[in-house]
Each structure stands twice: as C-alpha cells, then as structure tokens.
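No value in this document is a laboratory result; all are computed from the given coordinates. Note that this is a predicted model, so its numbers are computed, not measured. Cβ atoms are built from the backbone, for glycine too; each structure is taken alone.
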Structure I
Amino acid sequence: MERMTWIKPSFLWMMYRCGWAQKERQEHVLAIKIKQEGFQWALDNSCISHFVPKFHTSMEQWKETLQNSPVRIQWDPERDIHLEKLPYRSIQIGLSGEAVHKYVNEWIVSIEDITPYCKRVYALISEDVDEAIKALPEERVYTLG
C-alpha cells in the first residue's frame, strides 16, 4: 500500500495522538492551514476506508473505488480535554498520489509550530480545566459545499 499523508482537523484528537507533544518522535506539533478549495477537493475525491452497503453497490465496487481514490476517509473517536473517547467521531483524511502533490504544491497557506501552545494548554488542565477548555482552538462543523 502506498504511504499516505493525513489531514487531521481535530485538535484534541491530535493531542491524543501525540500525547500533548510528549510522545517519543512526536514532540513537535505543526498547524498546517490549507485552502478551503483543497479541503473540498479532498472530500470530493475520496473514498471511505471501509465498506458501507448504503454508499456502495458492492464490495467489489468499493474495493475498486478505494484502490483508485487519491483520498481515503476514516472516522476515529473524538476526544475530550482529558483525551477520553467521546460518543462521536472525528474525520481523518488520508492523501496519496495526486492528492499529496496538490496538498504540498497548491493547498498549503501556512505552517506554524504550535508546540509551545499545546504544552501551555496541557499545563492548564491540571491547574484550571475550565481555562484549558477556553484556551482550545475554535473548531467549527464543516458544511459540505
């Protein structure tokens, strides 16, 4: 299978993944802003990572679509400020081939090292969880366009 680059829009899911920038080889967190058109292109050219009968006519059709799609969508449990699972899921968008090329060369608007910010929010959790929650980045529901 081809290697993938992932877009993971959920801040707390990323904090779960990297352990608040403390897991080995995950000590730095970058916030990468991309163009909305690129995000929409990724969604428009994606295939969900598992077979869903109401979306796919057959297992074979899904496998073929998955094989030929430059973008793979999967859903992982969203996390709360303590990194515990929530009863809903967060999108993860895997890019390969053409999608990686577009991501790197066309979509990226800015890259920012937010490691100090992540560590500040983490430190706040033990001091004042309400302040830590207020310090989280604003995340909005994305409306398909």
Structure II
Amino acid sequence: MPRIERSAEVVWEGNVARGSGTLTADTGAFSGLPFTLASRIASPEGKTSPEELLAAAHAGCFTMSLASELVKAGTPPGRLDVRVKIVMDEVDGQGHQIVGSEVLVRTELDGVDDAGLEAAIAAADEGCPFSALLKRAGTTVAISRAT
C-alpha cells in the first residue's frame, strides 16, 4: 500500500468556553463542520467533536478491514454495519483521556459460521491502523457483535 497523507484544517474563534470552530477537509469531503466546547462535553446540538470524528474514523477503518478479511476468507459481505463509541474520561493525574473505543459489529452474511466470523473480526481488528493506534496509546478497544 502506498504512503497515505490526508489533511484537514480547523479555524477557531474566541476563547475555549464560548468560542467556536469549523473543520474542513482538504479533499472537500466536508467543509465548515461546526464544533464548540459544548458540543464536545455536553449537548452536541448538531455540531461535531474531535471524539465523534475519531469514532467515525475508527468505524470506517475497521469496516474496510473486516470487508477485506471476509473477502480473503471467500465470503464477501452482503452488508456490514459498524458503530463505534469513543469514550473519554478523567484519568488520575492526566486529565481527560480517550480510554475506550467500543465497536459494535452487525453483519448480513451468507456462507460464514460464527467461528469464521469471529476469526475475521479478530483479523480485522489486528489489521485496522486505528485499532492499533488506539491500543498503542493505552486505549481499550472492545468489539462485540449485535444479534
């Protein structure tokens, strides 16, 4: 795989408590996504947060990794629905830290048993660069399957 580089820009105005910012991707995929301290720690009110963007990035990475593992196993997915919840909490002596990523996997598959799916999920977790990054940072990555 070639080296991958992507960029985004934040413009912030004002202090942290009452200020606001916007996020824009250099690709043009999103532009002017609003965020504030309130959207990060309280009610989002239609605005995003760095944690929500991390959840989306981890979900996207994990889903593509799982699809790849299923294809390698000879069972391409019909549908994958992956939901990620990023958990930030107060850590003694360290302030607020990302402490968890909860991955919920729902699948519509033909021709794969539970053991095969569990193996593909484990391999997908191993192969997902966001899972690896979070684990190296000391974050718990918990994966469960929806029934």
Work out distance in nm of label points 7 Å out along Cα→Cβ at positions 60 and 92 for each of structures I, II, then name the structure with the largest result.
II
If you rank structures I, II by distance in nm of label points 7 Å out along Cα→Cβ at positions 4 and 36, which sits at the top with the largest value?
II
Could you tell me which structure in I, II was used to calculate relative contact order in percent (Cα under 8 Å, 6 or more apart) as 17?
II
